[in-house]
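Take a look at the structures listed below.
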Structure I
Amino acid sequence: MKRSHNMPFGAECRDDGSVRFRLWAPAARQVELSLAGGHRASECRCLQIPLSKGDDGWFELVTDAAAAGSQYRFRIDERQEVPDPASRFQPQDVHGPSQVISPIEFEWNDGAWRGRRWEEAIIYELHVGAFTPAGTFAGASEKLRYIADLGVTAIELMPLGDFPGRRNWGYDGVLPFAPDNTYGGPDDLKTFIQAAHNLGIMVFLDVVYNHFGPEGNYLGLYAPQFFTSRHCTPWGDAINFDGVGSRAVRDFFIHNALYWLHEFHFDGLRLDAVHEIADDSTPHILTELADAVWKSVPPDRNVHLILENDRNQSRYLRRGANSRPLAYTAQWNDDIHHALHTLVTGEGEGYYRDYAELPLDQLGRSLVSGFAYQGEASIHRNGKPRGESTQGLPPTAFISFLQNHDQVGNRAFGERIASLADCHAVRAAVAILMLAPSPPMLFMGEEFGAKTPFLFFCDFKGDLAAAVTAGRRNEFADFAAFKNPAVRETIPDPNAVSTFERSRLDWNSTAQSPHRTWADFYRQLLALRSESIVPLISISISKRGNPTADYQIHDDHGLTVRWSFPDNRELTLAANLGPAPLSNVPIPTAPILYSTDSGALSPGSRQTLRQTLPPWTVSWFLQS
């Protein structure tokens with residue numbers, strides 16, 4: 001089976017053997033193709049062919065002089081050579097030549113794959129470079145069987161768009177159509193996705209549509225209309241989604257989404273920090289992009305769109321009459337993470353200030369209705385209201401997690417939760433998230449209690465490297481532990497190779513205690529989720545009715561939550577999320593599904609759990 005996506009820009013191999021090159025360069029007087037038939041950067045000046053200037057800033061060329069494998073640049077106004085902004089591959093990094101790729105040369109063997117239903121989602125976020133010693137798509141492929149055996153049904157890859165240097169989280173990408181060559185070529189990525197599909201695993205991709213990285217972005221040279229000073233972002237001028245010339249800009253990103261979903265057969269996309277996308281036009285770019293995706297996907301294929309949105313704008317998560325998402329499938333739910341993190345660690349600085357006073361109440365609200373903030377004032381945001389009502393949304397619209405790349409990597413020393421909290425508290429938090437109705441997400445290594453940190457790393461040079469390192473350390477100046485500049489100097493340098501190497505997972509530790517015990521714990525919970533929780537959600541969806549839910553707080557650290565599903569099925573959580581025993585939590589008479597309490601009766605028993613819950617105990621009950 002062949003798969004390709006036709007784009008109105010970039011290099012496209014045509015059926016007659018020629019290649020069409022197309023570039024939007026409204027600020028250029030002329031554009032030439034600097035072409036080499038070989039594969040060395042020194043050959044890129046061998047042949048220069050002018051592109052024809054068309055309407056609205058477009059330049060185009062169809063030529064027999066290029067073929068799949070040819071390397072090329074665009075020469076702007078006889079001065080500057082630049083890579084193709086829609087390059088499908090950059091074999092020599094962001095400043096090097098682009099390479100013509102023929103997607104139909106890859107033979108797919110997963111033609112029967114239609115994805116998986118969203119209620120089955122158990123997500124595993126990973127960074128390709130730090131996931132294995134090889135740090136490649138091929139290396140990650142070798143761990144797919146392990147991931148499947150764990151019980152995971154979806155992998156989420158951190159951004160892959162070509163970034164400068166050999167190491168990066170991926171959010172500094174500047175060529176969003178080109179998988180970074182550090183990890184392998186386009187066919188290596190397709191091989192990874194195909195292997196995952198053959199094991200029943202969906203693959204999602206984290207995409208960045210809110211900014212470009214600080215090095216290697218040449219768009220401002222020949223297409224300054226790509227950006228606008230009318231809106232400001234943490235990275236400077238915003239991407240122009242609503243001004244003059246924005247049609248080409250919007251198409252660039254819409255086609256990027258379609259490209260990954262169709263040419264690479266990804267099962268979904270996670271859109272990074274959409275609260276930093278500025279668009280005053282109608283329809284909003286998020287709406288137009290989602291509409292384009294749904295129109296392109298056949299009815300029998302399961303594709304999922306996920307948001308990161310600090311504004312908690314539930315408008316993008318609404319469902320239609322058939323319970324299908326009208327735009328986006330789900331959102332990362334920071335609220336549930338922050339509430340749980342505050343409970344198990346006691347931390348209350350930074351954005352945790354919003355959860356330090358009532359973390360148990362905010363956890364309960366997150367479990368039953370998604371967002372804890374649905375219009376309430378945020379202390380961390382200087383009293384500004386945050387969020388919208390989630391009335392009518394199902395639990396599946398909110399992705400829950402105890403760790404992810406941000407919540408670990410944005411700490412000064414990249415500590416994982418197991419290094420910050422008592423192991424019993426962590427087990428309790430995990431037992432809640434893995435069995436609650438909302439889809440859970442794990443961060444690579446979490447499942448075996450990895451001790452390796454996940455630090456912020458990149459590979460810039462010169463003044464930019466120094467500025468990034470200083471900026472990273474100064475981010476923590478308002479925290480009590482880092483008031484002293486000398487202490488901030490101990491924060492790892494993001495550009496140091498050692499910072500990246502320390503962030504690689506240590507797979508040798510998985511056979512040792514306590515790592516093996518942690519992995520068994522996660523494996524048990526994920527199996528139980530698939531066996532008992534997913535069918536509940538499926539019934540609810542099939543009957544087009546969301547479960548009703550409520551929660552109660554008992555003393556300072558007791559919580560009960562109840563979800564009522566169709567057909568008189570009821571799921572109940574009883575938890576003691578504190579360091580002291582708790583005796584006044586009402587225990588249901590329904591059969592026990594699971595308990596972290598070693599003194600509890602066996603699962604399925606209809607006898608009541610012992611009346612006093614030990615510290616950090618979580619028990620689940622299911623009436624089916």
Structure II
Amino acid sequence: MIDKKWIITGEPDEAFLKRFADHHPLVAKLLYNRGVKEPNEAEVFFQPDYKQLADPFLFKDMGKAVDRILAAIGKKEKIVIHGDYDADGVTSSSILFTTLKALGAEVSVFLPHREEDGYGINKKNISQFIGEYDLLITVDCGITNIDELAMLKSGGLDAIVTDHHEPLEVLPDAVAVINPKVKDETYPFKYLCGAGVAYKLAVALLQKAAVDESVFVRYGGAEGFAKWLLDLAAIGTVADIMPLVGENRIIVKYGLKVLAQTKRLGLKALAEVAGLDLTREETYAIAFQIAPRLNAAGRLHHADLAFQLLVTEEKETARLLAAELNSVNTGRQKVTDSSMNRVREQLEAQEGQKMLFVYDKDIPSGIVGLIAGRISDEYYRPVMVMTMVGEQIVGSGRSIEQFDITKALFQASEFLSRYGGHPQACGFTLNSPEVLEKFKHVLLEAAQGSIIDDDLVPIVEIDAMAQPGELTLGLVKEIDKFAPFGEGNIKPKFWIKNLQITAMDKLGNGEKHLRLMAKAEDSYVALKFMGFGMVDRFKDLIAVGDKIDLVAEIGINVWNGNESVESRIVDIKKVSKRVSF
């Protein structure tokens with residue numbers, strides 16, 4: 001187990017604390033850490049308003065896109081939506097498909113196969129679009145498919161690109177390009193995911209179309225229909241790990257409310273089979289329950305399974321699809337676990353290296369990123385995991401904060417036929433299997449040359465010190481106002497010092513979960529702390545009677561209608577051993 005470095009983030013000055021005197025000092029500290037500097041800003045932060053979402057027509061090409069789509073609907077032209085195989089791509093496709101169907105469009109959806117087609121528009125698929133359709137709309141892809149979209153245009157097929165990934169210097173030749181990251185784009189919020197961009201297009205279409213109100217009556221009109229799309233937009237936003245600030249905070253806040261009462265039969269069925277309580281309105285349900293199941297379809301089978309689940313209007317179909325998707329996810333978990341066990345020998349042989357490499361042709365390509373993420377988390381090193389697809393070696397990388405893995409990948413570009421990513425994650429395909437060792441050598445040199453030993457110590461960023469007596473239900477409910485939690489607004493972490501363990505239990509199937517009861521020296525009241533999956537991590541480190549420091553996220557446990565404070569363990573350090581109470 002790697003010891004972690006605990007760091008408390010910035011401290012507000014006395015003037016700041018005085019301005020926020022109406023708030024608990026810990027709440028004020030949390031606001032400070034999230035960039036909220038004035039009391040009036042706190043009210044906006046705590047109560048994001050749907051009306052604060054920007055006008056979708058602020059996208060400079062939105063008008064062109066809407067006009068072309070409405071013309072296609074009016075002329076009964078055939079439209080195809082080209083999505084992606086991950087949860088963001090599937091929800092993006094579902095948002096636009098659902099909207100276009102409601103507006104009377106003749107529309108189909110094409111989702112690529114991860115291994116056979118790869119990410120984005122594939123040249124070999126273009127021939128099936130030309131002649132079959134009149135308009136192609138991309139969601140969550142297309143911004144870098146310059147050559148492919150040129151082929152589409154030369155074949156007489158119009159295209160509209162909606163995407164959120166980084167563009168190249170040259171934009172695709174399309175009727176309209178809607179991407180917040182395009183140079184000189186006038187839309188004010190730059191961090192929408194694919195589903196977020198698709199949602200803005202859907203809202204724009206609903207605003208401008210001459211809608212048949214009878215179609216939307218069950219939603220309270222066209223504007224109500226747009227709001228009912230927010231469950232899908234929220235899933236895509238959380239699944240794609242977008243920062244939950246600005247418009248994303250609003251989308252997810254209201255999306256969770258819609259998800260709690262969703263009209264989608266597939267999501268209801270998925271929640272039932274997964275044992276989810278959607279009424280709790282927590283991003284945890286999306287990040288760790290819904291998104292992995294939607295992603296599992298594209299990883300091991302085909303993303304169309306997840307798409308059909310989200311758009312079906314048949315209860316029995318929804319039940320069957322949810323059961324199948326849940327089964328696929330269980331299979332994904334088993335394959336991931338067995339693959340991890342199988343590659344450990346490779347990892348042990350690389351002890352001392354500042355970058356790790358795994359090549360195993362039996363790992364399904366859909367889970368190489370999951371394997372890389374697990375290894376990087378466990379060993380706190382940048383990692384490249386590779387497998388064989390056909391005659392090619394393909395891989396995925398994950399990194400630590402201190403090392404830009406995609407920048408390193410560029411240094412080895414001579415060995416790659418495809419590559420891309422961002423500082424902490426990347427994907428690539430080798431030119432040929434013969435260059436594997438040279439590829440690894442270049443990357444290892446880059447890592448060895450830029451990573452120092454201190455970089456290999458994982459950091460736990462902590463919001464504040466807290467006294468056990470401060471951890472009341474009232475404070476927890478104040479902290480809950482900071483939700484939704486996620487990237488850019490993580491759940492607050494508190495450092496609690498000098499606790500004495502009064503009881504320890506192993507819980508759950510396989511006894512993997514740790515329950516601690518611990519109290520301060522001057523108190524008779526013990527607090528409860530849960531460490532999910534942490535028995536193996538701490539079983540040989542701590543015992544009843546030990547004095548510990550603990551980092552935790554505080555929360556509420558509800559049992560038989562009674563509420564109590566229950567905190568999730570992030571990390572533990574033993575201070576001293578106490579033989580008796």
Structure III
Amino acid sequence: MKGVRSRVGVGVGILLVTALAVIAAASATSGGSAKKAAISPIPAFSASQLSAAPTTDWIGVHGNILNQQYSALSQINKSSVKNLKVAWHSTVAIPTKGKPNFSGVLAEAQPVEYKGTMYMPDAKGNVFAFDASTGERLWFHKFVAPPHFKALLTTSRGVAIGDGNVYSAATDASVTALDQSTGREKWKTYIGNWKTGATMTAAPTYANGLLITGIAGGDAGANCQVVALDAKTGKVKWRFDVIPTGSQYGAKTWPAKRAWTGGGAIWNTPAVDTKLGLVYVGIGNPVPYNGNVRGKGQELFTESIVALHLNTGKYAWHFQETHHDIWDYDVAANGVVLFDLKQGGTTRHLVANAGKTGWVYILDRKTGKPFLGIPEKAMPQSEYQNTYPTQPIPNGQPFADQCAPKEWASWKAPDGNPVTVACLYFPYNDTNYTAFAPSALGGADWPPTSFDPATGNMVICSKNSSTAWKALPSETAGKLKPLGNFFQVDGLFPAKGSPAITPTGTVVAMNMHTNRVAWTVKFPVGDMCYSGILTTAGGLVFVGRSNNTLQAYDANNGKLLWTSPKLKAAVGAAPMTWSAGGKQYVAVYAGGNGLTASFGSVKASYGSDLYAFTLPSS
């Protein structure tokens with residue numbers, strides 16, 4: 001009878017969770033209805049479904065597992081977009097007594113949608129399901145942090161769906177599978193130790209029965225990895241160390257005695273080519289930033305695009321964008337995009353990354369070889385920083401400024417010494433401040449980049465930025481403290497007391513046939529582009545703005561075609577689109593972003609609001 005009572009207890013528990021989910025939905029509807037909408041079962045998506053350009057549904061956080069941020073829908077187009085109206089608006093928050101406080105959050109989540117249901121997290125990692133036609137909240141799952149846990153970076157950029165589940169990667173380095181109908185937890189797996197700095201910000205990638213994700217927190221000293229889990233059970237299938245040690249390939253590119261073995265954060269969602277059986281990941285910077293502390297070497301696989309075999313996690317190839325990085329030029333920030341391009345009568349299968357450096361790096365997906373050439377060029381050297389002799393410079397044209405403005409020369413630096421005004425890859429030292437561009441903000445930071453197959457353009461949410469850094473006095477590895485003096489530089493983003501040289505946002509279309517600028521849109525000074533891009537077959541480029549609007553531009557020339565009404569908060573997340581009942585919708589999460597408020601000059605506006613737009617019925 002003990003076994004019988006156990007099964008009954010489990011059944012009652014499931015019924016109770018389901019009932020609570022229904023009650024929660026009924027108490028928080030946007031349309032006034034207390035009826036819980038039916039949720040269509042999510043299948044174990046096939047490789048072709050996951051790789052196709054999305055139309056009716058948006059099943060991957062970036063549209064598909066190629067990370068293209070592109071939709072084949074065209075009902076909303078250059079002619080009709082001027083008529084776009086708000087279809088519904090919902091608050092992405094767990095019901096609570098009193099007014100919720102969203103101040104300072106990084107609301108960067110992009111929803112996914114399947115058969116009329118939308119799934120997404122808020123900035124704190126709580127996960128929600130909404131009726132995609134009405135905005136009615138169907139259920140929520142509350143993220144419960146471990147005792148004494150404090151997030152390294154409070155954001156969650158999306159979820160994955162597949163096989164009846166919603167998969168969430170949380171800031172405590174856990175991956176959770178939730179029942180798609182109720183939000184009930186099925187399994188939870190910790191893939192890293194949050195006590196040593198491990199965290200996660202990006203949505204996992206669901207492909208081939210696996211969940212592929214990566215550990216971030218390298219800036220806190222975490223030893224980062226790419227990790228694949230069984231999507232049904234949560235069991236770890238394989239791991240890949242992005243900072244090799246011992247006899248692992250790449251270990252000899254580091255000094256024999258290292259200041260730290262961590263670093264190489266993975267901030268963004270991996271991309272997958274199921275035909276080649278490869279997964280592609282962008283890797284972050286080495287730590288500490290100060291190269292004097294770290295010693296000499298290329299330091300693989302930091303600042304690299306790494307291709308791994310999908311089923312085993314074994315190394316396939318890599319391309320390092322910045323050798324021995326001392327400027328925080330994360331490849332992991334913007335992630336990677338896969339696309340096909342016809343060049344000289346041949347279809348090329350390519351992978352590209354828009355870097356913080358202001359360059360786009362375009363490689364062959366199978367081999368990792370440069371598409372248009374990326375020659376190594378000699379760079380200014382610093383014995384103090386142990387700089388690498390050369391850096392890879394792509395053939396083509398940069399999409400962001402790569403020299404600091406001359407105004408830095410008149411800056412009164414805290415140490416009273418003259419400021420060196422320099423360009424990309426110029427080394428700073430511990431004797432005076434050096435101004436360089438781009439800053440650690442980029443160029444391209446985390447906001448998703450889009451590939452438009454109609455134009456052959458990669459469209460980038462970018463900025464022109466600069467900063468001034470000075471290395472702190474060198475310390476032994478034993479004295480390094482994560483997130484204290486761990487960076488080993490003074491200045492970081494805006495240097496102390498720096499002049500009014502604030503980042504200027506841009507939307508830049510780069511022609512992938514030539515790696516040159518096709519068109520550019522510049523925002524006002526201090527208004528960073530920090531949301532991400534959506535392109536569509538309707539010839540449109542959608543981008544969110546810090547001034548509480550969503551905008552649409554002509555994909556061929558960058559002409560502004562539409563601006564939404566004022567939303568409740570700034571848009572710091574990428575838009576997405578889907579179709580239901582013969583109508584195309586565009587949705588975006590407006591919640592503000594603490595980074596744009598800190599480093600730009602636009603007044604912060606926070607919230608947690610999800611908006612959907614559509615065309616009026618004829």
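Every number here is computed from the coordinates shown, using simple stated rules; none is lab data. Here the structure is a predicted model, which is why all the values come from computation and not from measurement. Cβ atoms are built from the backbone, for glycine too; each structure is taken alone.
Looking at FRET efficiency 1/(1 + (r/R0)^6) of positions 137 and 505 (r between Cβ atoms, R0 = 35 Å, to 0.05), point out which structure of I, II, III has the largest value.
Max of FRET efficiency 1/(1 + (r/R0)^6) of positions 137 and 505 (r between Cβ atoms, R0 = 35 Å, to 0.05): I.
The value 0.95 for Rg/Rh (Cα atoms, Kirkwood Rh), for residues 73-256 alone was derived from one model only; which of I, II, III is it?
Checking each candidate, the match is II.
Of the structures labelled I, II, III, which one yields -12000 when helix-only ellipticity at 222 nm (-39500 (n - 2.57) for each DSSP H run of 4 or more, over all residues; to 500) is computed from its coordinates?
So the calculation was done on II.
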